[in-house]
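Please find the structures below.
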Structure P
Amino acid sequence: MALSGAAKEFLKRQTWFRPVRLAQLALRARRRRPDWARLLPARERQSLAPPDAAPRVLIGTSVGLHLAANAADSLFAAALLARGAKVDVLLCDAAVPACMACESNWFPDLDRFLAVGARDLCKACFAPAERMFGALPVTVRRYSDFLTDEDRAWAKGLAQNVVPADIAGLTEDAMAVGEHALAGALRFFARGDLATEPLGVAVMRMYLESSLLVARAARRLFRAHQYTAAVLHHGIYVPQGLLADAASAERTRVVAWNLAYRKRCFIFCHGETYHRALMNEPVDTWADMAWSSANDAQLRNYLVSRAGGANDWISFYREPEEDFARIAEEFGIDRAKPIVLMLTNVIWDAQLHYPGNAFPTMLDWIVTTVEYMKTRPDLQLVIRVHPAEVTGALPSRQRVVDELQRRFPTLPANVIVIPPDRPASSYVIAAQSNVALIYASRMGVELAALGLPVIVAGEAWVRNKGITSDARDRAHYLELLAQLPLAARLSEEQAARARKYAFHFFFRRMIPVGRFEPISQWPFVSVKVESVDDLKPGADPGLDLICDGILNEQPFVYPAERARAEP
C-alpha cells in the first residue's frame, strides 16, 4: 500500500528511519547514473583517450549525490574527450563535514550530524560517482589528496572560534569562505535566516570548516595542474563556490553551468554563476541580434506553454487554475480595483551578496510593500507566494505566509495572499494586473515580454536591460510605488525590446543538448548516446557550442534566431 504524504513526512522525522532511506538512496545512486561501459564499447571509450599535449579541463563535480549534475558532467567530459582534451574530474571523498548534498530533512538528529557530519550520506556519494567517471579515460582526483591532518585541525579551530556575526564576511586567501558557508547553512535548513534555529550557528560553523578545507584543497589543486578551464555546476554553495573562487585566484578560467528551464537545455556562463552573470550581461549581446516574425511567434508560443510547463523540466504546477473569475472569487480580489501583483521567491534560495539590491532581504521588501499599501486603499496588493516553497525539490522551512502572519497579525484589507499550495495561475493574475513587483523572480522576463510593467527591487535577471523600472534603494522604490496605478501597459516599442530579451534568455542562453533527455523518475534526466560519433564535433550543435566555450572561451550564446524553430 502506498504511503500518504503525511506518513512519508512522519517517517522522515524518525531517527530510526534514516538508515533505510540512506540505503535506498545508495541503491538508486548506483543504478540511475549513465553506464558508460554499456553506452560505449571498450574500444570506443579507449578511442577517446587524449594525446599527451592536449589541453586539460577540470570538471569539478565534487558532489556525487547530485545525479543530474553527475550525468551532465559525464556527458560534457566525454564530449571534451572527443575533441582531444584531457579531462580531470574532482570528487569529494568524505573530505569535508558538510556540503550542498546535506539537507536538514536527511538529518532529523542534528546532534549526530554535528558530531559526524555528512558521513552517512558520503557512503552513497563518492564510490558510485567514481565508478561512473572511471569508465571514461579521465583522471579522477579526490579532495583528500590535497589536504593534511594539519589542514583539518586548522579549519576546525578557525571555524569554532570565529565570532558568529563575522562568519558571513569572512575571507581566506581572497576567497569568500564565509558567504558560501552561510549560503550552505541556509540551504541546509531551507530558511532565509538562522535566527530561530537553535543549532543554526553550529551548523554554519560546520559549513565554514568545509569552506576552509575546500578553499585550501582547491588552491593546491589549481597550483599543481594547469587547467584551461574549470567547469562547475552551480558555481555557488559549498564546495562549488569555493572552487570558483580558487580557480579565479589562480588565474584559471571558470565556467559555471546549471540546468535551464527548457527541456534538454543548459545555461553556461564564463567567470561566475548565472545568478550574477545574467544580471550584468552586456545589452549588446542581444539588443542588436537579427529578429524575425518567426522568432516572435516562437517566443509567444513558448510563453503560453510556461503556464503549465509542457516544454520545461523545471515546473511547479502542471495543471494551474486558469479561470480568473474563480481565482478572484476564492481569494476576494476586487476586479474593479487596480491589482498590484507581487511575485515572491523561495526565501533561502541562492542567498548571495548582490550590490544592486534595493533591500537587504526579500522579506524586508515584502514588509515595506505591505506597510506602504496601508496608505493606498485605492490599490490592492496580490502576493503570489512562490509554489516552490512546497513543491520544490527542497521545500522551504521558512515560508512567506508564516512571516507575514508574524509581522501582520491582521493584514491590511487591500492585501491578498495566495499561498504556495494553491494552483492559481500567476500568468492569469498578471494579465489582469496593473503592474508586477518582483525581487529576483525569473517571471519578470516573461511578464515584461507580455507587455506588463515590472518594478524590480532585487537581483532579477531582467534588471539593467532597459525594460523594467529598477529600484536603486528603498526611497526610490517607494517613489516608484507612488506612481501607481500606471496609466498604460508597456508601449509596443518597450514590449518588443522585452520580447527580444526574453527570446535571448529562453532560446539563446539556454543551450539545447540533444544527448540529454528528461525521464520520469529521479534524477529525471538521462544521457542518450549510442556511439562515440554522437559525441564528436558536428553531431550536436549544443555540445559543439558548449565545448567551444569551455576550450576556446567563446560565448555561450546559442544562435536560436537562425536555427530551426523549437518549442
Structure Q
Amino acid sequence: MKQFKLSLAAALALAVSSAYAAPVVGPADDTFFTNPAAAALTGPNGDLLSYRVATVNLGANATPVNAWNVIYKSTDSRDRNSAVSGTVLVPKAAWAGTGARPVVIYAVGTHGLASGCAPSKQLALGTDYETANINAALAKGYAVVVSDYRGALAGASSTYLAGKAQGNAVIDSFRAAASVPNSGISLSAPAGIWGYSQGGQTAAFAAEQLSSYAPELKIVGVAAGGIPGDFFKTANYLNDSIGFAFLGSAIVGLGNQYPGQLPINLLANEEGKAALAKISTQCVFEALFDNQNTDIAQYTIDGINLEQLMAVESVNVTLDAQTLGRGNIGIPMYQYHGQADEFIPLDQAVSLKKAYCAKSTKVKFDLYPSEHIVTQFQAAPTVLTWLADRFAGKTADSTCNTTAADPKPTANPGGGDFIVSLKSWPLTASVGLKTLAQTVTLPATSTFTADANVTAKTLKGSLNVPNFKQTLKIIGLPIQVGLKIAPAGDTTGSVSVDNAGMLKIRGTSPVDITVTSVLGIPFGECKTVKPVQFPLTFDGPVSSLGNGALNFSGATSFPLIQGCFISAILSGLMTGSGQTYSLTVSPPAPVKF
C-alpha cells in the first residue's frame, strides 16, 4: 500500500510537470517585468512563462548562489488567472545532505505597493530588508524561492493581503522554480513554507490550501509568524495608530482584488483618495512613516468611521474572506508572535493557534518578548532549526495541550510615537585594557534597557551591570580585582530608520567605574574621577535588531582613578586613551505557549 501511494505521488508529479509549456528566456532589461497577455495564461498553475539568469546582492559573506528571475502563472482570490514574478536562489555548492536539496518557499512580509518595492528588484539592488532571513536559509544549503506576489509586473495591480491569491502565488513559485533549466530544484524535494506578517498570513493561507491546490507537493511544514488572521481585530488595532499604512495598503490591495466589494471611490473623500493613491507609490518604510496615527474617518465621506465601514455588507464579506483558521492544515506548524507587537494584535494570534489545534494540527507556538520587526528576525534561527527537523523527517512537537493562561500583550500604547522598547535585553560586553593588554568580560547577566523613539528619532536607556570580579595579570601575577560599572546618567542619542530599512544609531552611554577590591581586600572608593563615555555608533539593516548583530564597538578613554590609597597604581594600569570595548545587545529568548 505504501509503495502504491509513493508511485501515485510520483506519477502525479510527473503528470503535472509534463503539462508545463516550454519556458522562454526573458530580456535582460526591466522589460522582463512586463505583464504577459491573458492568452499566455492557459497552462497549469505554476506554469513557468519566462525566466532569466539574475544578479542578486545579498551582502558581504553571503552564500554564493545561482539566481533566476521568473514569471509564472497563478490564480488570484477570485480564481482568475494571473501572472506573478519572483526570484529563485540556489546555493552554488552541492547539497551535502541526503536526497534532493530541500526548498524554503519564503513568503515575504510587506514591501510596499509600488512595483519597484518588489523583492526581485530589491534583491538585485541589495536593499531588501528581509535579506538576513533569506541568507540564513541559504547558509543551510537550502534553495530559496521568493514570490513577488501579484502587482510587481508592469500593468498589474497589487492585491495586498488578499490571502488566497498570496497563498497560491507562493505555492506556484515552487512549481515554477522546478521548471527553471539547471536550477537543480525538484518538485519531489521536501519543502517548507516560511513567512512573517503579510508573509505569515500568506504562509498560513498556502498551508490551508495545500490539500486541494497542490496535493502533489511534498510540503513538510509551515512556519508562520506575526499572522493577521482576523482582519476585523487587526484593522481596529492599526487604525489611528502607528501602523495605519498597513490598513491603508490593505484597502488598496483588497480594493484591487475585489473592486465591486470594496467601493473605494464611493466611500473615500478627496483627501482619502489622494492618500491611498500616494500609498500605492510607496515602499513599506516610507508609507509607514508618512501615515502614522491616521484615523480612517478623515479619509471617508461624512466621516464614516471604521466600525461603520466594516459593517457595510460587501466590505464585511471581503474582510471575512481573509479570516484564517477555518481550513484544515495537514502538516505541522510553527507559529510565533511578539508579545510587544504594535502592528498585529496578540490575542487574535492566540485564537488562531487554538483554531488550528482544534482541527488536530500540530502547532508549536513560541511567544517572543519583542515588538513586530524585532520578532521577525529574532525567530529566524528557531524557524530554521524547526524546518531542518521537518526536512529530516523528525516528529514535530506541539504546544496545543498547554495549560498556561493566555499571554497578555506588552505593546506600547497605540496612537503615539513609534517606539521600539528594549526591556532588559541581554548584554554581552567586554573592555580591552590597553596598558595591561587584557580583556575584562562583563557578567553574563548584564542587560541593556532603552526606548528607541523612531518618530522623535531619540534614544534613551541605561546599562545594568552587576558587580563582579575579574582576574587580571598584574606584574605577571594573577590578581583578582572587584569591579563596579554603574550608569552615570542615561544612555542618550539618536535613532532613525530610513526608507530603505537602514538603522542608524548615534549615542553615548556614560558609566562610573569603581575598583571595589583587590585580592578580596576592599580599598574604599577607587572610582574614575569622571564618567567613562562609551560611544554607541551603528549603521546597518533594521534586521540587526533581531538577529543578534546589534553591536557597538570602538575605543574610549578612561580618566584617572581616585578615592583610595592605591589610586595612583590603579590609574597607571587602567587609565588613558585607547581602551577598547565591544557591546552586543540581543533580544531575550522566547517562551512556549
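Starting from the value -11500: which structure in P, Q was helix-only ellipticity at 222 nm (-39500 (n - 2.57) for each DSSP H run of 4 or more, over all residues; to 500) calculated from?
On the way: P: -11500; Q: -8000.
Derived from the structure labelled P.
When distance in nm of label points 7 Å out along Cα→Cβ at positions 69 and 517 is compared over structures P, Q, which one is greatest?
Details: P: 2.6; Q: 6.7.
Going through P, Q one by one, distance in nm of label points 7 Å out along Cα→Cβ at positions 69 and 517 is largest in Q.
Going by Rg/Rh (Cα atoms, Kirkwood Rh), for residues 133-396 alone, which of structures P, Q comes out largest?
On the way: P: 1.03; Q: 0.97.
Structure P gives the largest value of Rg/Rh (Cα atoms, Kirkwood Rh), for residues 133-396 alone among P, Q.
Which structure, out of P, Q, was distance in nm of label points 7 Å out along Cα→Cβ at positions 285 and 525 derived from, given a value of 1.9?
Details: P: 1.9; Q: 4.5.
Answer by label: P.
Of the structures labelled P, Q, which one yields 3, 16, 24, 23, 16, 9, 5, 2, 0 when P(r) over Cα pairs in 10 Å bins from 0, in percent is computed from its coordinates? Present the calculation step by step, with values, prior to reporting the outcome.
Working: P: 3, 17, 27, 27, 19, 6, 1, 0; Q: 3, 16, 24, 23, 16, 9, 5, 2, 0.
Of the structures listed, the value fits Q.
If we compute relative contact order in percent (Cα under 8 Å, 6 or more apart) for structures P, Q, which one ends up with the highest value?
Working: P: 15; Q: 10.
Largest one: structure P.
One of P, Q was used to compute mean count of other Cβ atoms within 10 Å over residues 213-220, and the result was 18.8. Which label is that?
On the way: P: 25.4; Q: 18.8.
Computing mean count of other Cβ atoms within 10 Å over residues 213-220 on every structure in P, Q gives 18.8 only for Q.
Taking FRET efficiency 1/(1 + (r/R0)^6) of positions 125 and 173 (r between Cβ atoms, R0 = 25 Å, to 0.05) as the quantity of interest, name the structure among P, Q where it is greatest.
Values: P: 0.40; Q: 0.80.
With respect to FRET efficiency 1/(1 + (r/R0)^6) of positions 125 and 173 (r between Cβ atoms, R0 = 25 Å, to 0.05), the highest-scoring structure among P, Q is Q.
Bear in mind that the values in this text are calculations on the coordinates, not laboratory data. Being a predicted model, the structure only gives us computed values, none of them experimental. Cβ atoms are built from the backbone, for glycine too; each structure is taken alone.
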